[in-house]
Structure P
Amino acid sequence: MVCEDQGVQSKVQYKLVDIGANLAHPSFERDYSDVLARARKAGLKKIIVTGCSVKSSTVAGEKAQEHPGFLYCTAGVHPHDAKTFNEETIYQLRELLKKDNCVAVGECGLDFNRNFSSREDQLHAFEQQLILACELQKPLFIHEREASVDMVKLLKKHSGRLPPAVIHCFTGTAEEAQAYIDMGLYIGLTATCELIAAFMKEEPSDVAAVTTENAKRIYGLD
């Protein structure tokens, strides 16, 4: 059975870029075409399909290839999968990132809330991907949960070469957000446009316009 829930509906249709869609996950396979159709109807102009492992990054790349100009992808290893990271991984990610439709390194980072991989494995995997992003000057799509101290430490270690970076789906404190902003990073807030606008005391149309332009600028989208 396909879920009929359309999710939270916005009162206004905005022209948007989704920078973190988990469409490579198997749960989307049954109604994948419908998902894309609903996204277009809702006003999404471009979608970046997130890679969370070498396998899902490969799938994300294949999906982006099927819908040029609409779907793009990332390539990376999520902190939950950091335990799978090995010497071959960086080579595989580098090959995926060579493609024009692969616009960022990620989803990578640190998650000390759930710890599905050890902290040691997470720190190693993230720094290796951080180095790769600096080398290729590809934007970073970063996941961080309860790990801001170590995250800031690693980012500062490579601050001289950092490409544009987004802390995706930020859930930390105002002070932690400011630390990232002071380093020139972008903060991803997850909610409807109206809720974010109310939080920021801005007009929804202004928030939609600014966040979409930021996404285009960070990821080099036309």
Structure Q
Amino acid sequence: MQNQLFNLRVWVGSLDSEPVYQRELLKPFYPSNLLDTLQGFTTYRLEDFLGNATPTFIPAGDFFVGWQQVSAAQLGIPVGFDIQNPCGCNFSNITGEWKVFPASVQGALMIRPVFGMATNTSTGASEVANAGTSGVEVYPNPTAGTLFIRLKVGDFSDYQMELYNEVGQLVGRAALGPEISLGNLPGGVYFLRIESVKTGEVQQQKIFLTK
């Protein structure tokens, strides 16, 4: 499940409107890969691909938080239900039209928007004594065909990378090294995803390939 991809989206007023916020190519992150984290929560901060906070104004009235499944899979990303609080406010869009969940599916999706300046805390897990992806520097950007990787701490064996084109198709996957060659790809916009294999922390960056 952790290798699947989704886009996080926020709508205001109506699901038929354009999202006021979208974060692309996220992966599920579980507080622990070893222990069952049933009813656990993971916080996804509203930020851009560089990790900068993206404040989003939500006016009084209805708003919606959801996700778009990107990767093809027999089973989608599982999200729990709070059966103690049936709300009749869950919607899905598979055929191009938003529909309320059938009455047989009871409960409220366990998605909890958090407002304010403070960042909410995810369900606790033991800390791993290793730096996450914040110690990875990628340059130059834009690039004519080669990206260079500089590690502030750790070893390249601690990371893996994936590269996606602007429509979300995976175009490259490999262990992280000091260079990433994009010479065989057409010019355009790409998304580089670097993941720490020890902590699961992810860094995503929009790459501009000029040719």
Structure R
Amino acid sequence: MFFIIGLGALLPTMHQSSMGSLMISAGWKVHPLWQSYEMLPLFSLLTAFILGFTIVIFEGSLLKASRTINDDETPLFTKLTKIIEVLLITFLVLRWGEVIWNGKLSYIAKGDMFSWLFLAESALLFIPLVLMHLKNNRRSPRMLFVCALFMLVGAAMWRMNYSLVAYNPGNGYHYFPTASELLISIGFVAFEVTAYILIIRLLPVLPAQTESNIQLKKAEVKS
């Protein structure tokens, strides 16, 4: 079991850091605010960790809102926020530290699309860090959902920016996914959602809903 867990942690770690290393080879084609020859693999790995822990809170909060179940997973989510806080602080400190150390602040001061994207992704990751620092917010399912949504968008925006928006192949060529490519990606997501629905319906994955909990849920909706 330990071998399987270790392998499951090692392979994604290698994969995610390699994605950052791949964009290092693009050199000047990646905007300076996202290009970092020293930190790009680590940034890619940190955002993967942030997305991984955050999606657990996001999906769990949606599930809690849609079903009345006996087991409240909010205490588990509260513990996860402590790990996410460390990851967010590490990412933001290293991200801004790299920009300051390499003298890239002038790119932020330009006020163009790239500077606004940089500030937006930083804000989307900083706001939940402040919100989760408050104990009441960490224990509130609603605030956990809001924080998770901010972090998902912020981390996903960074990954999209460094690999797509801030990447200029050169020679006047600009890439954006075609309609067929977008449909394929949407199809993969739809397939995963469908598979998840089938699994939780056919297998005992989620706690069963009791009649009393169902009636309580209906009363809450009416009120």
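Just so you know, all these numbers are worked out from the coordinates, no wet-lab data involved. Just so it is clear, the structure is predicted and the values come from calculations on it, not from any experiment. Cβ atoms are built from the backbone, for glycine too; each structure is taken alone.
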Answer label among P, Q, R for the case where Rg/Rh (Cα atoms, Kirkwood Rh), for residues 47-150 alone, calculated from the coordinates, equals 1.04: Q
Among P, Q, R, which structure scores highest (criterion: distance in nm of label points 7 Å out along Cα→Cβ at positions 135 and 167): R
Mean count of other Cβ atoms within 10 Å over residues 15-22 - highest-scoring structure of P, Q, R: P
Which entry (P, Q, R) yields the derived value -13000 for helix-only ellipticity at 222 nm (-39500 (n - 2.57) for each DSSP H run of 4 or more, over all residues; to 500): P
Parent structure of the calculated result 0.99, given that Cα Rg over 2.2 N^0.38 Å is the read-out and P, Q, R the choices: P
